[in-house]
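What follows is a group of structures, each given as structure tokens.
Read-outs: derived from the displayed coordinates by stated rules, not from any lab. Just so it is clear, the structure is predicted and the values come from calculations on it, not from any experiment. Cβ atoms are built from the backbone, for glycine too; each structure is taken alone.
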Structure 1
Amino acid sequence: MLIIDQATVERLLPMPKCIEIMRGTLAALARGEAVLPLRTILKIPDGAFAVMPAYLASPPTIGAKIITVFPKNHGTAFDSHQGAVLLFDSENGSLAAIMDATSVTTIRTAAVSAVATDLLARDDAESLGILGAGVQGHSHLEAICAVRRLRALRVWSRNTEHARRLADVARNRFRLEAQVCGSPEDAVRGTDIVCTTTSSTEPVLMGDWLSPGTHVNAIGTAQPRDREVDTRAVVRSRVYADRRESALKEPGEIVIPLQEGEITPDHIVGEIGDILIGRAPARRGRDEITLFKSLGLAIEDLASASHVYAEARRQGLGVSVELGGARSAGH
């Protein structure tokens, strides 16, 4: 068994490669080539403990992500999402690898948003608004720059220093015009692409702020009572998800408007994979507002982990541990 740490995951899972992997994974889901139940979430003081098992047919992958989610960690030395991805051998069932889940989650979440953006945002979109300047804010800047020629970034965060750091990265690494905004509204109005990457349990993005033609990636949480985006934004948008079943049961962005009677389940146009395999339409015109609700799926973690494991073995990286599982001579 290999143990693969955070730095090695980041080295072996570059954003462009992860975007490519997520395209294939979401298409496989749409074709029925995956098995994944809804995640199991145990509420604990100050956070949650989640177990996300799945099976993916191609490449044959079985395993689970096991994480804790502690929102209070934002702004501290600890990530809000911590844990491990457990990857099992699909032929004999032995545990093949344990790897850092924080880095896998960070990279694959933004990569999925990049796939959605590439399919749904206008081809000439050139401005990006990011609400929330933590780990996901940084990874989404990199991911969206990989699929669109951006000119400008507007960023808002409750922590102004975090917003300034993200703006500096935008200027120095991606050569963007970058502006730190005093309010979420300032970051959103007139912006072509918007990413909500906060830990907020109340809306930080209002539908009335969205201009015609905007594409929104709503990341945040996946709890029925929590949402970053208000009902008006959802009603005004053509809505897509990485998985319909999860979207109808887990995130407040969808669950609350359903409970209010403002939308029906049919308001979700389709899954991102449906667009990839030609089963659902993408953007229909320049003025249409589109919204991708990201849930974060175990198959996304496992497909990423499968690639990291294969590369680690090829390059001789990771720490090999004899954990057991093979029948010994004594048996």
Structure 2
Amino acid sequence: MPNIEEIKERIEKFVVESNEHLELFRLEYLSKKSELQSLLGEIKNVAEEKRKDFGQQVNDLKKKAQEFYDNHKSRLESGVTYTSGKIDVTRPAEMISIGSMHPVSIVMNDVCDIFERIGFEPVSGPEIEDDWHLFSALNFPPHHPARDMQDTFFVAMNPDLFLRTHTSSLQVRTMENNRPPIRVICPGRVFRNETITARSHCIFHQVEGLYISENVSFAEMKQVLLHFVKEMFGEETKTRLRPSFFPFTEPSAEMDIECKICGGKGCNVCKYSGWVEILGCGMVDPNVLENCNIDSKKYAGYAFGLGIERMTMLKYRTNDIRLYFENDIRFLKQFAGERK
């Protein structure tokens, strides 16, 4: 037994001041060629009546060496050293840099807050959707181009599973499981197989809204959206509505605001028109209501959807959507003083 006591004493006196010292300890006491490993190999040569006690002591010693190694490794990795004279415990602590919310998250929360204050309730749902909730229930015909591989990411080549291309699928799920009146917003991340440019990305975020009740009108929707624009961009913001087409709304429109980046003079973001589209909207098509078991003769509704990255570009006057996905600390630090 003298070897065990001798090794134990050496372990207790071993000084670790650096990673090099720690590696020397590992090689001497924990490697396959160490003395401890040799002792383990000697168990078979010990007399039977002493073998159990010998093995127990060797195992205890090995645990002690491993604990010694782990404790000093943790200490060195944390950057703390207990060597005398290297730490001034009276020195004031250095300021820690605190992170902030991502600009897209800030704008997403702002948009949701505006609509929540006028009665819209947020809902969430899956990012992987089936054909019914993503397309068929929303009046997309089988030949619609949005079903093509150029626009939609399929999941494992399953023709009935997709990464959602819009959060309108949450509106379908809400209408299926609730009776009017329904007033919800659907924030979330969406995916489209698009070329990444300064104006578009294959991953982006949306907030869609839906209101279903009796005697709902296009004029009511227009006033809600005007209220949103004034709350988001200021009372002086100029807006316009243009006729458009969406399979799930009729009539449909797109809302533009005067470009906040160039002040309406023309830039690459507004395609030198002075106007930027911020959302699509319209009255819910009666077919969509019927698909969700809502009586279209009794109820009507409106829906709208807006892109958060586009809104963020206008709010913070940035001219490249890719900045929001690059995680450049120099860029993100500019938003440290924003809402947290």
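Structural remarks
- Source structure (of 1, 2) for relative contact order in percent (Cα under 8 Å, 6 or more apart), computed value 21: 1
- Structure from which 1.4 was derived, distance in nm of label points 7 Å out along Cα→Cβ at positions 77 and 165, options 1, 2: 1
- Winner on distance in nm of label points 7 Å out along Cα→Cβ at positions 5 and 301 once structures 1, 2 are ranked, highest first: 2
- Look at FRET efficiency 1/(1 + (r/R0)^6) of positions 61 and 309 (r between Cβ atoms, R0 = 25 Å, to 0.05) for each of 1, 2: the largest one is in 1.
- In this comparison of 1, 2, the computed figure 0.6 for distance in nm of label points 7 Å out along Cα→Cβ at positions 133 and 157 is attributed to 1.
- Origin of the derived value -0.58, -0.74, -0.98 (log10 I(q)/I(0) by the Debye sum over Cα atoms at q = 0.18, 0.24, 0.31 Å⁻¹, for residues 277-316 alone; candidates 1, 2): 2
- When mean count of other Cβ atoms within 10 Å over residues 29-36 is calculated for each of structures 1, 2, structure 1 gives the greatest result.
- In this comparison of 1, 2, the computed figure 0.98 for Cα Rg over 2.2 N^0.38 Å is attributed to 1.
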